[in-house]
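FYI, it's all coordinate maths here, none of it is from the lab. Note that this is a predicted model, so its numbers are computed, not measured. Cβ atoms are built from the backbone, for glycine too; each structure is taken alone.
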Structure I
Amino acid sequence: MRAAVFHGVGQKLAVEERQRPVAGPGEVVIKVAYSGICGSDLHATEKSLVPLEAGTVLGHEFAGEVVESGSAEWQAGDRVIGVPLRECDECRPQGVCRDGLGILCPRNKIVGMSAAVPGAYAEYVRLGARHALRVPDGIGLREAALAEPLAVGAHAVRLAGSLYGRHVLVVGAGPIGLAVVAFARFAGARSIAVSEIDPVRRARAEGFGATALIDPAAGALPTAEVIFECVGVAGLLQDCIALAPTRGRIVVVGVNRGEDVILPRVAIRKELSLQFVLGYQHEDFALVLDLMAQGRIDVAALVTRVIGLDDLPEVFERLRRPGPDAKVLIDPSL
């Protein structure tokens, strides 16, 4: 099969022939219909304190059809998405983390973030059968491939506590920021201001429920009771701490893979609450699929481009620079 492989920082992804995965007991092999390029993929392939292994096939946002199954629960032709996790050797026979930690378990691996667990920048991907979720009728695989970033937003809003009647600020209008906007609306936020420097991305947030659109370069940001930091750039967390009101809440969703500096005394004097979040749980994916099936999220608006594997190395490098794109999907059949 063809796959895009990471070989080192500063090198473009290389499209190569790889051995097609085989389904072991309790596993499925999925023919990838669509795979999303995530900001985490871009950051993981840059110089950081936690370097990505050479030989890794990225891709943890995907949808497709089962072509081989080692589980009685799944048959060839079933349309699925996947929670991109692979347990340690001890827990893998059960198919789930025995401690119930999921993505938080330090022995767990994320599909597409390790050379040992190849991801979906490829024609096929292997997944534990208990991490597969059935795509409901009426949802296309293109839309279903967006379930993963939407699940991140759902999880962040879940961990933020009650947003009912609250004034909310979302910093960053990439796919994760837009997902947070959508779920903050579902959670009953009184207002949802979105700060985004790119005008195209900023305007897109209105369709997901934003009540105010702000260019951070044009002036001061509004005070909000709950702030979601969805960018992950050094220095931004301290900006949120400075902006937050007394007893405000800051939810850190953006992943900064480097070091950062904050002034704890500023947060202490305000008795701020800082909530760091990582990924999602299985139930977040189930919620997203239900809302998609009900037509309550216009996920199609997230997709700005669909490319093939041959175009991926160049497009991947261009996405390192800020731009108007939301979600770029890979269709390995192109």
Structure II
Amino acid sequence: MSDRRKFLKNTILSSVLILPGTVSSAMSLNGFKKREKHKPLILSTWNHGMAANDKAWEVLGETGSIVDAVEKGVMVTESDLKNLSVGLQGLPDREGIVTLDASIMKGDGSCGSVCFVRQVKHPISLARKVMEDTPHVMLAGEGARQFAIQEGFPIEEEKMSPAAEKAYIKWKEKSEYKPIINIENHDTIGMIGLDENGNLAGSCTTSGLAYKMHGRVGDSPIIGAGLYVDNEVGAATATGLGESIIKVCGSFLIVELMRQGRTPQEACEEAVKRLIRKNKGIDGIQAGFLAMNKDGEHGAYAVHPGFNFAMHHKGGKALVDSKSKF
């Protein structure tokens, strides 16, 4: 009988249609919306998260490992030659050099990251090696590259992708040394996931701010800024101007707010408010947060409109437009 109930429950869930730009919620008999909860649940930033989530969902089904899922999922984006904000095909710094940042974290507190690393196609996998095979949390620059060589990672030719090179040549016409903030799309991919048993994990990977100063590192590889995961509470990830997110330890802040009883949505909204206050306004700033709690509720919020996120669960998948402060 219990198997039949489970089957009927899954059948009902699978019949739910989720449309882009909407968030489905179960309705109670009195017409009030219940908080939407899903286990398992995969969330990731931006519309490139749809393909990443597809892979993560597949891996989760095959291996049952939420850590495998969040690693393999974002590797899809790291390999996407059309993406100019993640992976070696991303836009370079002002010297014409592509440097990558990535982090990964488990709900038990285990974490690893790499920053300012060159010639490694999948920095997320290197970050996982740091987490699992070293006593450290972060490796940087040439040290991270040497660790990659030691661990047998292929070292790629240091050459800009055609699309990145074209954009860089155009940028050099004026060479304006200031952050170029993409208000609408695309940026870092951050992914957070929850399995059937309540285990959480997250990943975050990027080529960083276009035309940044050589050596600049953003929020993505910084545990607590671009990513934070805690099985007791939930998980959060961030996207946007890294400097603004670092100033408020954005992802850690959201998890701690959820620990205090805020919903994921309330926590994301509070984090955006604090980010705006710390940065004394919104000129030149876009940032978005994405969160879930251990019960499978989720939330998202951004400074400006344009931020969206991919969501996969048993009931379906969707690209959802986040709410924003302005």
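Rank structures I, II by FRET efficiency 1/(1 + (r/R0)^6) of positions 150 and 302 (r between Cβ atoms, R0 = 35 Å, to 0.05) and report only the one at the top, that is, the highest. With respect to FRET efficiency 1/(1 + (r/R0)^6) of positions 150 and 302 (r between Cβ atoms, R0 = 35 Å, to 0.05), the highest-scoring structure among I, II is I. Taking percent of Cα pairs over 27 Å apart as the criterion, the largest value within structures I, II is that of I. When relative contact order in percent (Cα under 8 Å, 6 or more apart) is computed across structures I, II, the figure 18 traces back to I.
Using the calculated result 0.60 for FRET efficiency 1/(1 + (r/R0)^6) of positions 118 and 206 (r between Cβ atoms, R0 = 41 Å, to 0.05), pick out the matching structure from I, II. Traced to structure I. Comparing FRET efficiency 1/(1 + (r/R0)^6) of positions 142 and 310 (r between Cβ atoms, R0 = 25 Å, to 0.05) across structures I, II, the highest figure comes from I.
A value of 53, 25, 23 for Cα extents along the principal axes in Å, for residues 174-261 alone, calculated from one of I, II, originates in structure II.
If helix-only ellipticity at 222 nm (-39500 (n - 2.57) for each DSSP H run of 4 or more, over all residues; to 500) is computed to be -9500, which of I, II is the source? Attributed to the structure labelled II.
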